[in-house]
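Colleague: Before anything else, here is the set of structures, which you'll find just below.
Derivation of every value follows stated rules applied to the coordinates shown; laboratory data play no part. Computed from a predicted model, the values in this text were never measured in an experiment. Cβ atoms are built from the backbone, for glycine too; each structure is taken alone.
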Structure I
Amino acid sequence: MPKTCLVLDCFSLVYRAFFGLPRTIKRQDGQVINAVLGFYNAVTGLMEQFRPDYLFVASDHPSPTFRHELFPDYKAQRPPMPEELRSQLPLIEDVIQSLGAPLVRLEGYEADDVMGTIARHTPDDTHCYIVSTDRDTLQLVSEDVTVIAPNSKANKVFTPEIVTHDMGVPPERIPDLKALMGDSSDNIPGIPLVGPKTAKRWLSLYHSLDGVLENAHLLPGKAGKNLMEGKEDALLYKKLATIEQNVPAYCCWMAGRIAFDERQVRQTLESIGIRASIPQIDQ
C-alpha cells in the first residue's frame, strides 16, 4: 500500500492561524497564543485526516535568498511580520519539536525550495501532499505530488488536471506564465502590457517561455515589442518564479517518520497554555 508524506508550509499555516483567530486568545501572562493554537489544530487535523507515514515542516530562513541577490526588489513590498506573531514563533517551534517533525530551513532558500526538494526526492512508494496557501507551489503538482490549500470549509485539492483548469497552463508552465505576466505577490514585474490572457495565449501557441521568446518577432502590438526588448528580463523573472528542487537540505527520510511521545506533546501544550487533544494515529 502506498505511503504518505505530509510537507507543511510553516509560515503559510502560521499566518493563516494568526489572522484567522482572535488575538484575545492569550495565556495568563498576557502572551498571545492564537497562532500557536491555530497552527497546532491545523497540523493535528491534517495528521488525523491523512494518517501520514512521514511529516516535514518547511520554513523560510531569515537570511536573504538567492532570488534577492538576482533581483533586490523581490518581495520588497511585503510588510514586516507583526510583533504579536513574531513572539509566538518560539512556541510554534516547541510544538513542532514535540510532534517529532523536522523543521527544515536553509540559508539562501525559501520554504518553497525545501518543499520542492522533498517532493522531488520522495521515495517511489510514497505520495507527497504539500499543504500551503501559496499558489507558487502549484508548479510542483504531478501524479506523485498533490497540493492541499487549507480552507475553513473544505480544503482544496490540486491535481495536475485542476491546476491546468484553474491556471490555464499545466503545473510545469506556471513559472513561464509568471515570467510573462508577473506576480504581484512576489513583486515580479512581468513584461509590460502582458496580462494573464495574453501570456496564456502565447504559451498555448508556443508551448513554453523559450518558444515564446524564439517567436517574439511574430507577436503583434506593443506587448510583443515589449517582449522583444525584455527577453533577458523574462528569463530572470522565470528564474525568480521557479522553485528549486535540489537544494542541499540535509534531512534524511527516516527523520520524518511519524513518532512522537504523547506525554511530551501534552507537557508542551500545558507549558504554552493550550488545552487540546493529542492526534490519534498509528505510529
Structure II
Amino acid sequence: MQNQPIKRLKARKNDLIKLWSAKLSDIGSSDGATEEGESRELVALFIAAITDKNISDPNDSALDEVKELLEGISISRGKRGFSPRENAQYILAFKDVMLKVLAEEISDPKELYEVNVNISNIVDNLTIMTFESYMKGREEIISRQTDEISEISTPVIRVWDGVVALPIIGTLDSSRTQVVMENLLQQIVDSGSSIAILDISGVPAVDSLVAQHLIKTVSATRLMGAECIISGIRPEIAQTVVHLGIDLTGIITKATLASALKTAFNMLQLEVVSKRKTL
C-alpha cells in the first residue's frame, strides 16, 4: 500500500498542475498552450510512477517513462529557444509546488522532512538529466546547421558547357574536403564537364593541411577524367606555399577566377569575342 503522503500528492494532481503553470508563468519560463500540455502529461506520468517503494530511489525503472518524456520536453524547449537555466527552472518549479502541497498535507515534521528529501533527490536527478538532454538537442541542431552551412558554402556552379567552378569560402578541414570532393565529382558526372575550377579567393589562409586537402581534391577530379585549375592564388598565399615547401607541380594555378576561366576556354579551344554593333 502506498503511504499516506504519496496518496495525498496523487489526490491533488490537478492542484499541482495549476500551481506549476502559475509558477512557470511568474518566472517567465512558459510559452502557453504547448507548455501546459507538456506539463499536464509530465505530472500525470510522475504521479502514476511514484510509490512508497521507489520514492527513495531516483533511478528506479518505474521512472523511465518520466525520464523519456522529460528528455523529449527538454530537447523541444531547447529548439523553441529556452536556455539551459530556463530548462532547469522548469523542472525545479515542479519540485517547489510538490513540496508546497506536501507541506500543506503533512503535519509531522519528521515525516515531512523525509518525504521532502526523497522528492528532492528524484527531481534533482531529473534536473541534471534536463541539462544532458538540452545539450544533446543543441548538439543535434548545431550538427545539422553545420552540414547545411557546409552545403551552402560549397556550391558547384556550371559556368560553361564543359566547365564547372567551385568557390571555396572559409577554412578547409577533413570533413569539409570530403563534402567538396563529393559535390564536385557528382557535378562533373552530372554535367559531363572536363574542367573544374577550384577558386580559393575566400580561403583566409593556406597551410600545409589545406594544401594537402586541395591536392587530394585535384587528384580525385583527375581520376574522373577532368582537369582541375586552382584560382585565387593571392601573393600572400603564393609566399606561404613557397615557404612551406608545398609542391603544386603539375597543378594549374591562376591568380583570379577570370584568368582560370580564360585558361579553361583555351583548353577547350573556345574563344570569347565581344559583339560589336554594325553601323
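Colleague: Given a value of -21500 for helix-only ellipticity at 222 nm (-39500 (n - 2.57) for each DSSP H run of 4 or more, over all residues; to 500), point me to the structure among I, II it was derived from.
Modeller: Comparing all candidates, it corresponds to II.
Colleague: To continue, here is another question. Between structures I, II, where is mean projected area of the Cα convex hull in nm², for residues 82-217 alone highest? Present the calculation step by step, with values, prior to reporting the outcome.
Modeller: Details: I: 11.4; II: 12.6.
Largest one: structure II.
Colleague: When mean count of other Cβ atoms within 10 Å over residues 66-73 is calculated, the result is 14.2; to which of the structures I, II does this value belong? Before the final figure, lay out each step's value.
Modeller: On the way: I: 14.2; II: 18.4.
Derived from the structure labelled I.
Colleague: Mean count of other Cβ atoms within 10 Å over residues 10-17 was computed and gave 22.4; which structure, I, II, did it come from?
Modeller: It must be structure I, since only it matches.
Colleague: Here relative contact order in percent (Cα under 8 Å, 6 or more apart) has been calculated and equals 13, so which of I, II was it run on?
Modeller: Working: I: 23; II: 13.
Value 13 for relative contact order in percent (Cα under 8 Å, 6 or more apart) corresponds to II out of I, II.
Colleague: Consider the structures I, II: one of them gives 21.6 for mean count of other Cβ atoms within 10 Å over residues 50-57 as calculated from the coordinates. Say which.
Modeller: Among I, II, the structure yielding 21.6 for mean count of other Cβ atoms within 10 Å over residues 50-57 is I.
Colleague: Okay, moving on. Ranked by mean count of other Cβ atoms within 10 Å over residues 114-121, which of I, II sits at the highest value?
Modeller: I
Colleague: Oh, and also: Tell me which of I, II gives 7.1 when you compute distance in nm of label points 7 Å out along Cα→Cβ at positions 98 and 258.
Modeller: Of the structures listed, the value fits II.
Colleague: Which structure, out of I, II, was Cα extents along the principal axes in Å calculated from, if the result is 101, 52, 31? Working shown, then result.
Modeller: Values: I: 66, 45, 36; II: 101, 52, 31.
Only structure II yields this read-out.
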